[in-house]
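Several structures are given next for inspection.
Please treat every number below as a calculation from the coordinates, not as lab data. Bear in mind that the values here come from a model prediction, so they are computed numbers and not experimental data. Cβ atoms are built from the backbone, for glycine too; each structure is taken alone.
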Structure 1
Amino acid sequence: MIQIKEAEVKDYPRVLELIQELAVFEKEPEAVEVTVDELIKNGCGEHPLFKCFVALYKDKIEGIALCYPRFSTWKGKTIHLEDLIVTHRLRGKGLGKALYNQVMKYAYDEKVRRVEWVVLDWNNGAIEFYKNTGATILEDWHLAQMDEESLRNYILRNEDI
């Protein structure tokens, strides 16, 4: 009943719907800025920036896993799992595990030395799921980010860059 495949151009409107559903779940409904066109431009073609797997349940896309290559100065080639999303009403049916398995198989086939991702500290279900697969949750590291506005302000304050 569950099928996993790589996303195609026609799948990206549904991919964006699931991204928006995740933003609501993570209490940031206004945070999504990416468009279907951007997803297609950056995820398809000769040199895609990311790989997107979709989970079909009864022939409808009900989950996605989006990952991309990175390079670690300590480890070398790695994969970053940006998001693993399953529509709320179908959680617990195995779609998340199937997507996770696909990402791990992809990473293994790519011979990476590490797969990494971020999980919110209040998402206990996800944390337990990841721990049960053998993943290590690094609680002593802090995530740092600079959004578009902060980046612009930094550059403007440091015009000598």
Structure 2
Amino acid sequence: MAMAIERDSDMIRLPRGATGFRDRGTESLPLTDTQVFASVCYEAARLVRGRVLEITPPGVTPSFHTAVMKCGELTVGVLGHMHLPFIAIAEVPTGGVVFIDSCNDLEEALRASGALRFLTRDELETPIGLIDTSELDKAERSEIGSWKPANLGELLFNYWD
């Protein structure tokens, strides 16, 4: 089962690796399985009678998997976090990320696998002030200070280098 984002009252607590950065000399971050991400996307596309046009693995930037999917008339990006089992739906990324509500039943289809935790647009738009970063490495908190993400989505799915 996919990892949950923990909530304490109104705060969201993120696990280490959320930004994709880590302190030197600390344990490596886990990697999400590219095959699992691809399987979830292909199965979701099948369920909504869509199709996967392309899958791009993460790199230094962006630090997330991207599956470009065609759902009816709409082309969307399904984003998969490189280190944590989180996925989201966005406009097809071109250097920035704009999260959108799902097309047809894509959100439900992505949730159905249970292998990855689907994050809604509302969750992704959680302001940075409501995010507990205490479990993140010093390097991660430093990157947050430098890049100043406005919300959870910008923190998790970033183009930082």
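If helix-only ellipticity at 222 nm (-39500 (n - 2.57) for each DSSP H run of 4 or more, over all residues; to 500) is computed to be -6500, which of 1, 2 is the source? This figure was derived from 2. Once distance in nm of label points 7 Å out along Cα→Cβ at positions 88 and 128 is evaluated on every structure in 1, 2, the highest one turns out to be 1. Among candidates 1, 2, the computation of semi-axes √(5λ) of the Cα gyration tensor in Å that gave 26, 16, 15 used structure 2.
Just checking, which of 1, 2 has the largest value of distance in nm of label points 7 Å out along Cα→Cβ at positions 16 and 40? Can you show the working numbers first?
On the way: 1: 0.9; 2: 2.2.
Going through 1, 2 one by one, distance in nm of label points 7 Å out along Cα→Cβ at positions 16 and 40 peaks for structure 2.
Kindly point out which one of 1, 2 the value 18 was derived from, the read-out being relative contact order in percent (Cα under 8 Å, 6 or more apart). This figure was derived from 1.
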